[in-house]
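Chemist: Listed next: structures, encoded as structure tokens.
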Structure P
Amino acid sequence: MPERDRHARADPAAVPPRLRSLASRLLGRSAGHADRISNAHLAAAGATRWQYATLVTLRDGGPASQAALSDRTGIHRSDMVAVLGELTETGHARRVPDPADRRRNIVTLTEAGQARLGVLDHLVDQAQDELLTPLSAAERGELVRLLQRLDEHHSAR
């Protein structure tokens, strides 16, 4: 399917009830809205979702090899090289040889990266609020819980 058709706006009243009731369709459309909103908020700060995911993973999981970061974030290893190149070039992360195995690097979050992450966390929170505007706090929590459950189930396969 052409990219331009993937997230086309549709008049809900014009969509057949069968399509409006398909969870897979609704999840796909919601994912498209989430990507559009999140990417716009991060782009306003010159960041990408991959950079954000890597910085969060370094903050929350500590220093790691490139391979471990790839596993923890779900970012393909070849793409992780480019993301880390961007983050080290801007001073948000640092790569140093692993003392236990000098053939690999350990990546750490710098003070500048920590500060950058604070800004990006705020933007991501704004994006979440925009995406979930029609839901109450309780509904937001329930949605996240249900999506986590689906993700855990299908990720285990």
Structure Q
Amino acid sequence: MIDGVRVKKLKVIPDERGRLMEILRADDECFIEFGQVYLTSAYPGVTKAWHYHKSQTDNFAVVKGMMKVVLYDSRDDSFTKGEINEFFIGDHNPALVTIPPLVYHGFKCISDTEAIVINTPTATYNYKEPDEFRVDPRSGEIPYDWARKDG
């Protein structure tokens, strides 16, 4: 696993009224600090990638549908430089993925319906100077193919 990445299996507590699932708690090992909470989504087959943050840590949980979340470590000082991690999270595998600064990440909706991600980053979004740096997923700069891999 890429250095600094953490995965927390999420526990769903169902009853006859519905369900409850804690995503991130202040007493979790992966908790650093709170910046904001936001929702983002992707429609079936849509890829949203690549980007990274210089100082922000992201905490992704898919609360509807299924996403393939992919990370790429390009950090020169990392012993996992060049490593790629794939996580299939959502309805069938509830988990929280913590993504450290400088690790490229993106996701692709792999369910038949819109998939929804809740992110709890460690910083608020700065509209004037965003801590967000992008690479086109088709540029070849990151050695990953977003196409479905059967067999």
Structure R
Amino acid sequence: MDKKRGFEIAKGFEDAKINLPKRSTKNSAGYDIEAAEDTVIPSFKLGLKPTFVKTGLKAYMESDEVLILANRSSNPGKKGLILANSIGVVDSDYYENPDNDGHIMFAFYNIKDEDIKIKKGERIGQGIFQKYLITDNDLAKGERTGGFGSTN
């Protein structure tokens, strides 16, 4: 079978009993993604950096595809969790990069007055695979050399 797109366990999480993402219904666009470990997300204060919630996952896809990471629709209202970057963008060349093997994480801020605890196995977001287009005059030739935030 030729691999086109999917999820795998990232290095360092092989024994962590990570569940691979799945869709809840046949018409769901997103694959539900769980937290790989318990994580406390502190209440927001000015100057606070986002909290990265590990998934223990990496994703492979075709070169003209992207994995979009989206928040669960219930997170802001129920838990006060918002994504620091609005959406996450996981490029195809992030997979198995030399810095972190392509480990996917969600960057959250907590807008509630109290700290929020995420438990291992709790659904924290969703991943949506999409094709993307490039412009006629696109000249990108760079190669990824690292992991999270490495392309500046």
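Chemist: When Cα Rg over 2.2 N^0.38 Å, for residues 59-106 alone is calculated, the result is 1.34; to which of the structures P, Q, R does this value belong?
Modeler: Values: P: 1.08; Q: 1.22; R: 1.34.
It was calculated from structure R.
Chemist: Given 0.4 as the derived value for distance in nm of label points 7 Å out along Cα→Cβ at positions 35 and 131, which of the supplied structures P, Q, R does it correspond to?
Modeler: On the way: P: 1.2; Q: 0.4; R: 3.7.
Answer by label: Q.
Chemist: Next up: When distance in nm of label points 7 Å out along Cα→Cβ at positions 51 and 123 is calculated, the result is 1.3; to which of the structures P, Q, R does this value belong?
Modeler: On the way: P: 0.7; Q: 1.3; R: 2.1.
Of the structures listed, the value fits Q.
Chemist: Among P, Q, R, considering only distance in nm of label points 7 Å out along Cα→Cβ at positions 43 and 91, which has the greatest calculated value? Don't skip to the end; give the middle numbers.
Modeler: Numbers: P: 2.7; Q: 1.8; R: 3.9.
Comparing P, Q, R, the top value of distance in nm of label points 7 Å out along Cα→Cβ at positions 43 and 91 belongs to R.
Chemist: Consider the structures P, Q, R: one of them gives 18.5, 62 for Rg and Dmax of the Cα atoms in Å as calculated from the coordinates. Say which.
Modeler: Numbers: P: 18.5, 62; Q: 15.3, 51; R: 16.0, 50.
So the calculation was done on P.
Chemist: Ok, one more. Which structure, out of P, Q, R, was relative contact order in percent (Cα under 8 Å, 6 or more apart) derived from, given a value of 21?
Modeler: Numbers: P: 21; Q: 35; R: 32.
This figure was derived from P.
Any read-out appearing in this document is the output of simple, stated calculations on the displayed coordinates, not a laboratory observation. Treat the numbers as computed from the prediction; the structure is a model and nothing was measured. Cβ atoms are built from the backbone, for glycine too; each structure is taken alone.
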